[in-house]
1. Thinking of P, Q, R, which structure, once relative contact order in percent (Cα under 8 Å, 6 or more apart) is computed, gives back 20?
2. As an exercise: distance in nm of label points 7 Å out along Cα→Cβ at positions 198 and 414, calculated from one structure in P, Q, R, equals 3.0. Which structure is it?
3. Can you tell which of P, Q, R yields 70, 54, 47 when Cα extents along the principal axes in Å is derived from it?
Structure P
């Protein structure tokens with residue numbers, strides 16, 4: 001097998017005010033023709049820095065030594081025109097977030113054509129025809145029309161397909177895919193993984209896959225390179241890695257992956273007056289410029305008992321977050337009934353509900369954007385106490401903040417730091433502490449672990465479970481990941497296009513799913529086992545054929 005890229009003794013360091021920081025330390029591996037090699041590890045392990053070195057995308061503060069052979073040339077030391085020749089033609093990159101890779105003011109066809117014209121002599125007509133051809137190859141419907149659409153007119157999965165089309169257009173031998181499915185729903189993720197597999201099979205393109213999702217690795221990779229703190233700690237075929245991981249870090253990564261366990265023991269919730277009762281709940285958004293209204297939630301009914309965790313699952317646009325916001329009084333109820341802590345939300349007035357809101361806690365999906373960057377961690381956690389705490393003095397507030405930080409297993413000293421000085425997992429723990437500041441009876445957690453590394457996610461989920469048992473709050477846990485929901489939930493409700501299609505105890509919904517959409521969600525969820533994942537892929541394909 002001919003190597004498309006060969007990395008030998010690669011070292012990368014970054015110059016900082018405090019001295020040089022080593023990001024990659026003596027890394028070596030190869031990628032063969034038509035091979036998919038996954039680089040896995042947590043944030044900060046050096047996997048993205050290693051991949052960016054292949055096409056010379058390191059910032060000016062970086063110093064790289066060693067050898068990165070691509071197309072017969074050592075990329076390290078190349079600059080200017082010679083480096084531009086490598087990018088796009090020898091290797092192309094698919095970035096993690098397509099929304100930031102695509103320019104919002106240009107059509108996708110123009111952006112595809114721009115890359116073609118930059119590397120070859122294409123007339124305007126030829127570039128447009130090639131753009132349409134590649135949009136069709138990655139599965140964009142009506143490519144001859146949608147070539148003139150702007151990025152905001154596509155879904156997240158379609159934007160990822162467009163970015164893959166841009167990478168393919170110049171026929172590179174290697175595509176570097178940096179977390180290409182992290183922000184996607186499991187069903188869309190399955191489609192993107194199938195597309196990458198087809199790219200390898202039809203075009204013979206090699207792929208370097210950067211991810212922390214071990215299920216994605218099991219589904220797609222041929223070989224795996226495991227990185228930890230800038231070093232390669234294990235190399236193996238995908239079958240060997242999952243059947244007999246050698247390094248302790250690899251073993252920890254695999255152990256942290258959430259798995260569906262229909263036999264998981266759950267403490268039964270005692271019958272009591274529900275804290276949330278939705279009866280034919282309907283939420284509509286008014287149309288603009290004369291268009292009709294949009295029904296985001298359509299006649300949904302469910303209950304949440306005291307001390308119970310209800311998992312609300314579904315794809316983006318299914319109405320999950322809308323329901324969570326309605327329970328918190330942030331979205332207006334337009335039909336049916338929604339009672340929260342004994343208060344009817346349909347037609348509720350803010351002055352009547354503000355006293356109830358202090359009994360509800362929120363954990364948002366992205367803590368980085370929900371914290372004020374100008375406030376310290378202690379000030380962020382103290383906000384609910386200062387707004388609803390009834391005039392507590394500063395010493396009492398700080399003492400309560402310190403207790404909350406310890407409850408979420410963070411040192412008290414972290415209270416004097418700012419949000420940007422904490423890792424993603426630490427910020428999510430702070431978000432939990434803030435949500436618990438007023439000892440709420442109900443907690444709404446909206447995708448609180450979707451952006452976290454798998455090991456950090458496992459710790460946050462374990463902490464959430466411990467806090468729920470300690471404080472006894474009821475919870476609405478919103479997610480698109482059934483394995484994550486199964487870790488916590490007593491019951492699961494499945495939403496599809498605004499409607500509740502299945503609801504019941506976790507063991508029943510996951511063990512004996514009745515609705516085709518629930519079965520599709522389960523089949524789309526990648527598992528960290530190449531053999532089982534192959535069977536699940538076949539099951540998903542059979543469900544697609546049934547539809």
Structure Q
């Protein structure tokens with residue numbers, strides 16, 4: 001017993017040497033807080049660049065346990081990935097990020113992204129449906145339940161035997177939006193009619209100055225919206241403001257920002273939904289009286305929309321207004337918010353690239369048709385238009401520079417992709433924009449608008465030209481891929497090329513003193529990227 005006394009005395013003597021003052025308490029508290037962060041950073045730094053013990057892609061260093069890379073993901077994605085690349089000098093190496101204990105995998109190698117899309121049984125988008133509809137489009141539990149029927153990776157308990165809404169809609173997309181279908185042809189022609197009628201309101205004989213991007217957005221929003229949803233949807237100034245206010249916070253909604261960080265965004269979305277509620281109540285009874293062969297009519301717009309209205313009445317309660325509305329808003333947003341910014345970029349590049357405007361005028365002239373009723377502006381044979389080589393080259397180069405896709409997928413079972421293991425429950429994101437902006441693939445002029453890269457070079461062997469262009473195309477994935485590739489991509493392509501053809505043919509342009517705005521890459525992953533600012537141009541009707 002007495003042998004323990006010297007030990008106790010020694011401990012007391014040691015403790016007496018520690019000065020317990022407010023300053024020392026603060027110091028020890030700071031050390032207790034900092035040491036776990038330093039330990040986490042050191043250990044993750046030592047293992048950075050190497051696969052995990054389970055064969056997953058390497059984990060970049062991080063400081064805070066459990067939070068992991070959360071703060072990094074809230075910042076600029078471009079800066080995030082450029083920082084990772086400096087560590088190992090490679091774009092194509094995948095990464096594993098930890099956020100609140102969850103795995104997020106980033107893939108930037110083009111071949112690996114394609115491999116991910118081919119793993120359609122174990123790597124799927126569908127489990128993200130609830131998150132997207134609820135957080136981005138403000139839908140209801142009843143809507144989530146309806147669209148979840150039969151989808152892979154989603155618990156089907158209680159959903160057995162119910163109508164497969166999503167499979168029916170997918171079938172209609174193929175019927176109405178695929179190349180060569182009567183639905184797509186009708187929709188594009190209706191867009192051109194609406195476009196020309198809208199442009200007539202802005203046609204002037206003397207030069208008129210406008211902000212190019214804002215002007216194109218205003219014209220195309222109305223024409224595209226009416227082509228899809230008819231003339232009863234009230235797209236007045238307030239509706240348009242609310243739509244773009246909501247769209248401006250789209251990425252923040254995906255990151256679950258609270259309202260005080262994105263003031264007015266969710267309120268603006270609610271007002272957009274309210275208009276679709278009003279529209280649906282006004283027009284839904286017309287749907288039952290329209291023959292199925294009618295591809296478009298003024299109350300409900302395209303046949304696809306009309307059929308969605310009828311289908312929704314089968315699966316949603318009549319007074320479940322937000323469920324009805326959010327389904328339509330998701331389609332409306334997908335076409336407007338992506339196609340319009342892309343159109344702005346394409347027109348800007350044409351106007352500010354020396355000699356390109358005149359070349360395109362000469363090329364599209366071969367596709368001109370008589371004006372539609374109510375307009376003196378030209379219209380076009382869309383099938384011929386979309387086969388023009390220079391127009392398509394400009395289109396693809398615009399997509400490369402101005403569109404950003406993430407292609408998120410959920411891993412249902414442990415899956416191997418190109419030598420790495422992706423664990424069940426993790427999310428994979430295929431970062432196509434990084435591929436589209438990589439010097440290794442595109443050359444020293446990667447940041448420049450150069451449509452010639454999509455055409456045979458002077459004197460180039462045709463076989464080699466075809467091979468080179470196909471190689472470029474394998475690295476351009478603006479619409480995603482796999483079974484959930486964007487269903488509206490063909491309509492978006494046709495309406496954008498159609499409005500470009502009308503604008504270069506019908507108007508003279510003066511761009512003196514201006515230049516193409518800078519792309520706002522902070523919207524990484526949001527589809528069609530906005531511009532940092534605008535540019536003033538002058539235009540008038542060609543004689």
Structure R
């Protein structure tokens with residue numbers, strides 16, 4: 001791994017300081033592209049206006065007409081956390097805005113049976129609920145056949161999504177829905193292209209409220225939609241979308257509700273099941289504790305469990321469902337651990353066959369791989385070798401279902417498009433975006449895919465792209481290693497595209513020992529000051545003097561708070 005210090009525009013950092021931002025924080029924010037203090041204002045008044053979203057007026061009229069006509073509205077969800085939260089936001093929001101409970105329903109695909117998105121099969125499944133309007137959440141922009149099938153059956157279709165549209169013969173094609181709201185559709189001028197599916201759903205509700213207000217048809221008192229922002233925050237962080245200024249405001253407001261104990265019963269129950277303190281909620285909790293528990297339902301069981309947990313108003317029922325989700329997540333971790341071991345053995349065999357060299361891209365398959373965790377394992381392998389990675393498992397229909405994760409500089413969906421052009425009969429279907437994508441192919445074609453995938457990576461990636469680089473924020477000032485600094489940093493919203501601060505410095509190693517058999521506990525000396533550190537999932541001992549990249553963490557023990565360094569990487573062998 002190569003450690004590279006972030007550049008800090010000095011004038012920007014100075015301007016932020018002059019506006020009242022603490023000097024250390026001003027430097028960190030300037031290095032992440034924040035230009036003025038106004039970007040840090042978390043007030044909802046500063047959200048990008050809904051009017052910028054193409055298709056929003058049409059979607060608002062569709063929904064308002066359906067509510068007023070008493071038609072049944074059925075949400076078509078996705079089986080991940082973003083899809084589950086988006087479905088819950090729509091169901092709760094539509095009810096607030098006047099839809100009767102008996103008007104609302106939802107379906108969610110089974111990953112192993114139905115595949116992804118609004119397929120004709122899912123349309124047929126939804127027909128059992130006698131819908132007048134289908135509303136996709138976090139899917140649908142590439143569902144050409146599914147939308148056409150629904151329209152042929154006389155249904156109206158509203159697509160709400162954030163993924164990239166389908167490519168047909170190299171041309172962008174969108175489905176013939178009655179309305180589409182997606183910041184990434186052609187012709188949409190909305191400034192943030194990074195909304196998660198749940199963020200799009202929230203904006204659709206804002207548009208619907210404005211439409212109902214204009215019709216004089218809003219329930220009294222006028223509904224507040226900010227009570228949904230805990231769900232918006234959870235789905236946004238869990239889907240690992242870029243936390244631009246607009247998304248940071250949505251997440252910040254959701255975190256405030258969690259810390260104040262005003263989140264949905266299901267969200268509070270998930271904190272309890274994960275043994276996390278909601279009053280100290282951070283983005284890390286959403287991405288690594290709550291999100292995985294919701295995702296586990298879609299990976300190994302039925303995402304209706306997750307959606308029901310997020311839509312129930314009964315705290316007891318919410319805790320019961322959160323406990324179930326926690327148990328499923330433990331099972332997921334066990335399956336993942338075994339599968340990751342198998343995947344790493346296959347990877348080691350591949351490297352050995354290439355005489356110690358890593359290929360520019362990796363594709364792995366084993367007959368014992370589980371379809372529900374291929375994405376997680378692909379992410380783990382990608383992190384280990386810093387290569388675009390696909391992991392395949394055999395699906396219920398006998399074909400291979402693969403999930404891919406990428407590295408900066410390699411657009412995964414575009415790479416699959418090029419593979420499909422060069423090998424027209426190889427991919428049965430594919431889709432996704434720059435950093436994550438999915439593909440389906442025949443069992444006998446996995447080696448052909450691996451070669452074609454690696455060929456594209458070899459053409460597109462150079463040595464610099466293939467070098468794992470950790471960007472850090474330089475040395476932490478000696479007097480800044482305090483609980484106050486840790487709390488200052490914890491109060492910010494960090495995440496994808498707005499990474500949490502990582503500092504880097506030279507230390508003298510006083511002591512080191514393994515704890516829990518796989519974590520390295522450190523005692524470090526810097527300029528006469530002693531500080532504790534820990535390197536999770538690292539067992540190799542370090543030299544007496546070492547350069548470490550680390551995060552500042554607040555450690556609580558028996559009511560006492562102290563800081564420790566959580567090591568991310570070392571510049572030394």
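Readers should treat all values here as calculations from the given coordinates under stated rules, not as data from a laboratory. Given the structure is predicted, the values throughout are model-derived calculations rather than measurements. Cβ atoms are built from the backbone, for glycine too; each structure is taken alone.
1. Computing relative contact order in percent (Cα under 8 Å, 6 or more apart) on every structure in P, Q, R gives 20 only for Q.
2. On the way: P: 4.4; Q: 5.2; R: 3.0.
That value comes from structure R.
3. P
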